[in-house]
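As structure tokens, here come the structures.
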Structure P
Amino acid sequence: MEYTIRTAQREDMKQVLQLIHELAIFEKENDAVEVNQQNLEEDGFGKHKLFHCFVAEKNNKTVGMALVYPRYSTWKGPVIHLEDLIVTKEMRGTGLGTALLDEVVKYGNDLGVKRISWEVIDWNEPAIGFYERKGANVMRDWDVVQLDETGIRNYLNAMA
């Protein structure tokens, strides 16, 4: 095997942040990343751990990552959300995405979750095909709904 996958450590967050920026560029959202290395270190390894992360390394360089966090389904019970599965451009097609997804699925199974969920951008057909080949149900009839910070403020101001 030309890479290794392991649970991320605090000192990995600099390279994890680089992968996050790489994904933002790929998704044409170059300036959308607001988290910094310190946020990742505090949120992943601080007093109130908010996520679990796996990293993939090749030649001491992080070439992939998968970040998950707990959620709760009122219909199913405990679930985890796969926020991002990122593989560097040069490592795509090597089986690394499968290996990272394998780790996420094993982790979810070990936790006893009822579901693992994530989103995929609608124009990323290679990723959609990848997930469907793995047996995932890409639910094209559901829309993602969000309130960003401005939306939250506007919502609260409208309540006043």
Structure Q
Amino acid sequence: MATEALITWNAPEHLYTEKNSDWYWSVGIITLAVAAVAFIFGNVISGLFVIVAAVALVLHASSPAQIITYKINDRGIIANNVLYPFLTLESFWIPHDELPPKLIIKSRKLFMPYIIIYIDGVDPERVREVMLTYIAETMHREPLLKHVLERLGF
């Protein structure tokens, strides 16, 4: 049974930064150096993993961010027809000092502990009011790895 959305907005799935050729050269040189060290020490699988992981990261970082439709209803948060039920979510936080505004959700799932959703086109305070109806508000910080990868252009 479909329930009516309490609030809906469209936002990019992640922040996209344009890459120049120097960025690609840097990633390639670092990848080859790490893979070469792994091969020298006899870790062929690790070297291949580094190469495959770097190719996957470059492909992901090169593609512009998709615009995703987000909805909040009485069952959970829907991101492009994927439901994150409130029963699997622990708490949320909307940092007031960061731009663009984002919704940081702590999940109870082991492999996806944080869900970060950008808020665009709606008032973050309205999103907060709707979320407070269903789950607790607790201060969260984005994972350090996410900040490092964004700083490096991924």
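FYI, it's all coordinate maths here, none of it is from the lab. In this text the structure is predicted, and so the values were computed from the model without any measurement. Cβ atoms are built from the backbone, for glycine too; each structure is taken alone.
Please state which of the structures P, Q yields 0.20 when FRET efficiency 1/(1 + (r/R0)^6) of positions 48 and 96 (r between Cβ atoms, R0 = 35 Å, to 0.05) is computed from it. So the calculation was done on Q. Ranked by relative contact order in percent (Cα under 8 Å, 6 or more apart), structures P, Q are led by Q, which has the greatest value. Sorting P, Q by distance in nm of label points 7 Å out along Cα→Cβ at positions 40 and 104 from high to low puts Q first, with the largest value. From P, Q, which structure was mean count of other Cβ atoms within 10 Å over residues 24-31 = 11.1 calculated on? Matching structure: P. Using the calculated result 12.9 for mean count of other Cβ atoms within 10 Å over residues 56-63, pick out the matching structure from P, Q. Only one of P, Q returns 12.9 for mean count of other Cβ atoms within 10 Å over residues 56-63, namely Q. Upon calculation of Rg and Dmax of the Cα atoms in Å from the atomic coordinates, which of the structures P, Q produces 18.9, 59? It must be structure Q, since only it matches. In this comparison of P, Q, the computed figure 2.2 for distance in nm of label points 7 Å out along Cα→Cβ at positions 32 and 64 is attributed to P. Highest-scoring entry among P, Q, by Kirkwood radius over Cα pairs in Å, for residues 88-135 alone, is P.
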